[in-house]
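Okay, got some structures for you below.
Quick note: the coordinates plus some simple rules give every number you see, no bench work behind them. The shown structure was predicted, so the numbers you read here are calculated from the model rather than taken from an experiment. Cβ atoms are built from the backbone, for glycine too; each structure is taken alone.
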Structure P
Amino acid sequence: MQDALSQTFSALADPTRRAMLARLSQGEANVSDLAEPFLDEMSLPAITKHLQVLEKAGLITKTRKAQWRSCKINGDGLKDAADWMEQYRVFWEASFDRLDAYLKTVTAQKPPKGEENA
């Protein structure tokens, strides 16, 4: 049994599923619209499986209206992943700030190349 965050990152690891999410970020779409760009490369059952992975990870919701199955993006699933990554963004920004400060002190102490003996 995977935790929700692991399911999210596992779902996002596949380029087909990321492309489907990118399409859904523009608005709701039915399954056939989502499948259309991939039909040359994979079967409809494979596409359905991708959608099931996204749904199980909480990244999309599917609704049924008569014979149409519509999908839309679920921002809550993505928010959990973004929140988890945020702590690392803060860490890396602080690390880059420290590196920038260090490089400024090093370059300020050294004369430009070629001017050492002038």
Structure Q
Amino acid sequence: MDNLSRTFAALADPTRRAILARLSAGEANVSDLAQPFLKDMSLPAVTKHLKVLENAGLVSKGRNAQWRPCRINGEPLREAVDWMEQHRIAWEEQLDRLGTYLKAKTKGARHDHKK
């Protein structure tokens, strides 16, 4: 699986998006990241979500004595945004051409009805 596919697959899950949202405010340890989810899932389940984020390159773990702070890595997100932006521009151009075409057809149809 390529990097962009791993990024989108990781972002597909709301738990993983919530973890990234928390990490966007600053680094945190696994226990802190897991806390909001522990009423609905186990710590090992949260850890699996973190592993998916790590495998996608979206999260990295540091080492500070016994504390293993997790931090967000924005590069894969930038790559995903760049990919989406390229496609957004192409789709907007196609929609603009379609809009121009439809206006011309509608204008032509109005002229045909007036005759």
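Tell me which of P, Q gives -22000 when you compute helix-only ellipticity at 222 nm (-39500 (n - 2.57) for each DSSP H run of 4 or more, over all residues; to 500).
Computing helix-only ellipticity at 222 nm (-39500 (n - 2.57) for each DSSP H run of 4 or more, over all residues; to 500) on every structure in P, Q gives -22000 only for Q.
Taking distance in nm of label points 7 Å out along Cα→Cβ at positions 21 and 45 as the criterion, which structure among P, Q has the greatest value?
Largest calculated value belongs to P.
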